[in-house]
1. Suppose mean count of other Cβ atoms within 10 Å over residues 81-88 works out to 11.9; of I, II, which structure was it derived from?
2. Comparing relative contact order in percent (Cα under 8 Å, 6 or more apart) across structures I, II, which is largest?
3. Of the structures I, II, report the one carrying the highest value of volume of the Cα convex hull per residue in Å³.
Structure I
Amino acid sequence: MEELKLVLRAAEFAADRHRTQRRKDAEASPYINHPLAVAAILAEEGDVTDATVLAAALLHDTVEDTETSIVEIEQLFGHDVARIVAEVTEDKSLDKAERKRLQVERAHHKSQGAKLVKLADKIANLRDIATCPPAGWDLQRRRDYFSWSSKVIDGLRGVSPRLEAAFDRACEARP
């Protein structure tokens with residue numbers, strides 16, 4: 001029961017923190033749809049039942065995209081959730097090219113929980129880009145994202161054959 005409470009508290013917290021944010025798609029869908037999709041991919045397609053990983057999936061963009069700190073995540077959700085969130089959080093003080101390079105370089109060094117969250121995040125992003133791409137993304141930019149994501153995932157392989165297969169299927173929808 002405590003595990004379920006952790007996941008529900010994380011969902012509520014993420015919904016609150018992302019409440020004013022919208023996705024970059026043409027419909028400007030609510031941002032919370034993304035962390036919910038990441039957690040659902042883990043649970044439904046990856047058979048992940050670890051509440052720590054599911055909570056981290058729900059919270060994975062809060063530090064990067066809101067005024068939330070890792071310290072706050074740790075205080076509210078514990079060290080293990082905060083550690084995973086920290087591992088998947090990009091340093092926004094770096095330029096975009098450097099952040100992308102570091103994702104590829106550091107992928108194989110992540111913990112199992114962080115690898116699962118990152119893998120599900122990339123699956124969700126590829127599916128969104130294939131079906132409702134960000135406004136203003138031309139065909140080449142979408143293709144570049146698919147290619148770069150594959151390089152990140154290469155460093156995560158071995159953590160979940162089911163999620164890796166889901167990623168490979170998502171790649172088949174490459175524009």
Structure II
Amino acid sequence: MLSWLNKSAGELPAVFSSAILHLRFVEIHPFRDGNGRVGRALATWQLYRMGFDTLHVFALDEVLLENRAFYIKNLHRVQVEREDLGGWLEFMAEAVLETLERVQKRIQALGLPGKETLSLTLRQEKLLRLLRERGPLAIREIARALRVTPAGAHYAIKPLLRTGVIKTIGTHKSTRYLLS
């Protein structure tokens with residue numbers, strides 16, 4: 001598997017090499033438990049490695065686990081029934097597409113201007129949704145809503161201020177944060 005990964009995998013489209021890596025790892029079944037989790041993590045890692053998702057904005061777990069029965073059925077078809085890889089590759093490509101569509105909806109829901117590339121943490125996404133829903137908030141309100149300390153809230157806010165996604169009004173203790 002490692003020989004294939006380091007040589008031939010690079011000749012395939014990222015989505016296909018990712019799906020095949022996942023399948024081959026699960027076929028080896030090296031662990032008593034957790035082979036699916038590691039296989040899905042390897043599939044996502046291969047996409048990153050091949051430059052498919054350079055900002056690391058998604059993982060396949062959510063979509064694959066929501067369709068767990070179909071996911072296992074497709075694995076079974078290739079592993080046990082010895083069907084060709086076509087069905088598995090199609091299934092995984094559709095999972096990648098569904099994952100990307102969900103990420104796109106999350107990004108559009110934030111309503112950010114498309115001026116520059118911005119990589120957000122889940123906490124920053126939550127912060128932006130919070131500011132969109134509630135309007136200007138003080139640091140303590142943000143910290144409470146995010147369930148972090150005020151210092152943790154400042155840590156989430158700082159890059160968003162630097163890129164101009166959010167701005168401040170007021171000074172010192174009356175400072176409030178809002179979407180630009």
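1. II
2. The structure with the largest value is I.
3. Structure II gives the largest value of volume of the Cα convex hull per residue in Å³ among I, II.
None of the figures in this text is laboratory data; all of them are computed from the coordinates on show. Remember, it's a predicted structure, so these values are computed and weren't measured experimentally. Cβ atoms are built from the backbone, for glycine too; each structure is taken alone.
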